[in-house]
Structure P
Amino acid sequence: MRTVVLVSGSGTNLQAVIDAVQGGELDLEIAAVGSDVPDCGGIARATAAGIPTFAVPLVKGGDRSAWNLALADAVRAHAPDLVVSSGFMRILGVEFLEHVGAAIINTHPALLPSFPGAHAVRDALAHGVKISGCTVHQVDAGVDTGPILAQEAVRVREDDDQDSLHERIKVEERRLLVNTLAGISSGAISVG
């Protein structure tokens, strides 16, 4: 299964996937890693692993539709069966969804449908939840509204702040992403 991974940050989820592929735990090919941030850690991790990379930055005030189409073209150039948005901090617009030609999944640091959006961990703490977690879901035209593929709970500790809770969620998120990709690759989990 040819896969393109989209990242914006440090790429720790990407590294978990790279490690699982290299360790024989995951039967997929990471065809490329793309980003909206050309010098992010995820691009550096991909380069270190010998994986092709590309960047499609969104210029502040730029045409969002044109950016989505350019991103879709850049992804399509690698002919993926699956696109993994993991730590990619841009909403994929309808133009991207309609033109990419592959199933798309996303990781999210909360138990959807609770706390969608970019501030999930902060929002969970502000609401006083006792259990948070992470979700892998299919991407649709909404914000974190696609069908849920897998979830893992993480208990919120009394002394948690946004950073400490997010770090514990990220540990589970990496494991959940690898397990979900294994399920998709084997046919046990259906997407698209």
Structure Q
Amino acid sequence: MEERRRCSWAGDIPVYVDYHDNEWGRPTHDDRELFELLVLEGAQAGLSWLTILKKRAAYREAFDGFDPAKVALYDEAKVEQLMANEGIVRNRLKINAAVTNAKLFLDVVEEFGSFDAFIWGYVDGKPIVNRWESQADVPATTPLSDRISKDLKKRGFKFVGSTIVYAYLQSIGMVNDHVVDCFAYREIAGYEPDW
């Protein structure tokens, strides 16, 4: 059986390979999943994505399955409980940002009908399909991530700098940054939204 070619960053660590093969770059339209990835990308700031992936199950449990309506109601006692949770990144700024972002996420849902409609509206619902030959070609930011970052910051969101936003766009599949010889590139490039 022939080995699948993957983006070099996936390596051979099972949790990374699974994330690469089944999630990263695949269009996501579920608001709960969009909120989860927004929180996790912010939590990753200054850390490796592998650290966050290893803590993901604990995050899901600690943050009520990433239900933004529940997270938006967290009070100081809940924040203190999260600060004591060894299964997540215990950074007060990042935890408080998750609570703030949940409230603002709900504001966006009220304004646009869904966070999906808001975020995917930047690309008219169609993923950007890049053609990178090498992982070294993939940018850390783009004019699109700059624009979305600016909008999110204006709305009050935290941990949404352009680099974090670009990683978010990659993770939710708004941008296909798999290298062209990766099996996932071809699978995703043929994606057509079903709406």
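Of note:
- Each of P, Q could give helix-only ellipticity at 222 nm (-39500 (n - 2.57) for each DSSP H run of 4 or more, over all residues; to 500), but the derived value -11000 comes from P.
- Comparison of P, Q by mean count of other Cβ atoms within 10 Å over residues 155-162 - largest value held by: Q
- Mean count of other Cβ atoms within 10 Å over residues 75-82 from the coordinates reads 18.4; which among P, Q: P
- semi-axes √(5λ) of the Cα gyration tensor in Å derived as 28, 20, 14 - corresponding label from P, Q: Q
- For log10 I(q)/I(0) by the Debye sum over Cα atoms at q = 0.11 Å⁻¹, for residues 35-114 alone computed as -0.31, the structure of P, Q it came from: P
- Kirkwood radius over Cα pairs in Å, for residues 123-178 alone - structure with the largest value, from P, Q: P
- Mean count of other Cβ atoms within 10 Å over residues 107-114 from the coordinates reads 20.0; which among P, Q: P
- Comparison of P, Q by relative contact order in percent (Cα under 8 Å, 6 or more apart) - largest value held by: Q
Coordinate-derived values only; no laboratory data. Just so it is clear, the model here is predicted, and its values are computed rather than measured. Cβ atoms are built from the backbone, for glycine too; each structure is taken alone.
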